[in-house]
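Okay, got some structures for you below.
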Structure P
Amino acid sequence: MDKIRVAHLVSLATVGGVERFFTNFACRSSQTFEHHVFLSTDKVHDFFKPKLKEAGIQTHSLRKWGPVYLPKFPSLLRAKAHANLVKETGVRALVLWNKLEQFPIHFPAGLPLIHFERGSAWLATQDQPVREHLKRCHAILANSAAGVELIRGRWGLPASLPIRVAHNGVNPLFTESPAPVKERGDIIRLGFAGRFVPLKGWVLALMTLKELLARHPGKYKLVVAGEGRQKALFQSLMLEWNLSDHVEDMGLVKDMREFFKRIDVFLHTSLREPFGNVAVEAQALGCPVIGGWMDGNPEIIRDGETGILLPMEKPVEDLRGLDESFTEVPPFVWDPLTRVLRPPTLMSPQKMADAVETITASSESLRRFSTQAAAWIRSEYDFNKRSLALENVLKEIVP
């Protein structure tokens, strides 16, 4: 049987959640699909090159026609080259991975477009161009039901447009060994992992640590992983609040399995979250997760079983006194409780501290949350299971 030829507009220049999932999925499904990568940027990170080569996945530059660089203007030249690329590869559809505006490709007439929503709906700024683009799409995929609701709420969707939710699968590296079960020790270790930028809400983790130490001096530590433009502010607040002796900074971590082995409870502090890969990975390795009732969190965290979901009730403006940049947030998040779009808000650090105390109230409690978290993710978000589901969706909607 001939393989289904599909093109993917995706950038592989950096190693992020979208790039990892795309590469793992494309390699796994290469027996059914002939995948062609139309690169948003010419660079392919060395992390992906051997995997793509082994699976026989071809990459194509949108900036060159053979050895010739294509200038942006006149646009007719790029348009002709891109139409020729589609003809030569014989692809039947183009999957747009997490991009709603400012496309580097001239879409050839008649080529079906499939938008795969993975966070771009929260950050897009050009309402009318996005609305017009969605009208051109043949189908919509989203890695959470929240992503569908964001698009529907902001721009509307034609009633006839096929819409499918295709959740991520957990990285296979996180399930290749039996899940560890967390045991309560004399020191309880909390974790935060992500970029140190306003959107990730990292300051809530530091505030929660401060609150817990005020209640129980010396009983808690915070382990952090990641870098970002607010890392200096993190270090400054850590010193100002006398938390240096209670924080372990791992910096950039290549193998996040090592990070999750060091912590007992993961603090998922993001102010918006289409689908929290890091929260899924935490649970896969037995770490209960504390997160907010917003966006895709309730789809991956089972409240009271694999973690605790908290109300998002504090205004972002509360952080303005710490740094003006904390108010740099998307205009909307999806509220799954009221089923409306609303401005981003924060969890209460006091209630986060309460949730930590609930999960770690006893050794038995922590073990129960830990065991349930690993079992839930490894069953429901198994990578092969989720990849097969996405394959079936693409078979269904690719014309």
Structure Q
Amino acid sequence: MHVIIDATTTQDQFAYSGIGQYTKNIILALAKFRSDLVISLLLFNDKESTLDKSIKEFKNIYVSRIGKYKESNYMNSVVYKKQMLPVIMKLKRRDSVYFCPYFWRYYPADKMPTVLFVHDMILPLYNIYSQKSKLANLIRKSQYWDAMNQSLNCAHILCNSDTTRMDYLKYYPEYKPENVTTTYLGLEMEEKDYSLSEILPSDYKERGYFIYLGGGISESKNSAGVIDGYANFADILKSKGIDVFPYLVVAGGKFQDTIRKEVVDLYSLIERYGLTNDVFFTGFYPDDAKYALLHNSIAFVHLSLYEGFGISVLEALRSKALTIIDKNPAYVELFDNFSCIVDGTKPEECGSKMYDIYMDQFKYEKLVRMGYDYSLEFTWEATARKTYKVLLDVLKENNGVI
């Protein structure tokens, strides 16, 4: 079987986000799982890919260049027609299936058997397609539905959770439910120590810290809700005469982009609470530090109101960190028995849980052990096995040559 895969999200602004990381990991897992699978990757000519080093060891991966790099934006349809589609049609064989990990780059569902991966339906649910301006939101909304509506021509849809699967079918009830399959994501995380002295405040060991990692600045990520919950936690301690308490560490470079209003508003919220010296922003941190940042925390706090999967929570569980998460559908589906679930819109619930954990961490040791064991069930090999079966079934159903 021959699979053509759009790998451009390993080069653009999504390279280190969930979409880009999914693309990278599923490609490598498929190539490793089936050495007889011929994989053609679509990549731009002049831009580094997160796959560059890894694919050298695989003899069944072939790179097809599609021309000059273009960032994913409102011009995607033009780039697809002028740069991607001509290469796709040259690569197409009788045993070819097209696999698209990111629908906004467009895909040839009308020209060959296509499997599309849908990460979530968050944009239509929140009506936020762009945060730049109302006009940009309108333009991106039009593009979103232009690209997404073509999914009806796809031979199969893959989703990263049952929550996403059900959300997709709500918007497209005419699509055959039996052709929408859930394939949970995998996780590869090295459990190793890392010196945090250059990342965290000098007294982080004495004070301890809660950590918010893997979040964002969009409304659905509810970053402000994490600050509200922490402020409630601080108030509880202050009411008991405790003036020195654990930090809230906010990890990630995106929270230093003070050009964006959402980031400025977050800093202003912290200042209004009088917590400027208690909330610490790491900025960009080395990937190797992620395990240590999570493992050494009192707890991981992530109050996102909607997720398709929740890879950050899984990373926290693998790091043996206690997790406090919102009761959104995907989190309940995946992590209900392994996390402390609260209503992320109610600061008192989050604050009270943080206080309870801070006062008696030993009470939650069993939950941490269970969460770690559960995280081990999520592997990229398992994701690749299920994905490969779907690709093979699609080829057979479309009378392809195996």
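Rank structures P, Q by mean count of other Cβ atoms within 10 Å over residues 208-215 and report only the one at the top, that is, the highest.
Q
For mean count of other Cβ atoms within 10 Å over residues 136-143, find whichever of P, Q sits highest and give me its label.
Values: P: 20.5; Q: 15.5.
Top value of mean count of other Cβ atoms within 10 Å over residues 136-143 goes to structure P.
A value of 2.3 was derived for distance in nm of label points 7 Å out along Cα→Cβ at positions 40 and 88; which structure in P, Q was it taken from?
Numbers: P: 2.3; Q: 1.2.
So the calculation was done on P.
Quick one: Rg and Dmax of the Cα atoms in Å, for residues 216-271 alone came out at 12.0, 33 when computed from one of P, Q, so which one is it?
P
One of P, Q was used to compute Cα extents along the principal axes in Å, and the answer was 67, 44, 41. Which one was it?
Working: P: 67, 44, 41; Q: 73, 45, 41.
The read-out was computed on structure P.
Each value in this text was obtained by applying a stated rule to the coordinates, not by laboratory testing. Note that the structure is a prediction, hence the values are computed from the model and not measured. Cβ atoms are built from the backbone, for glycine too; each structure is taken alone.
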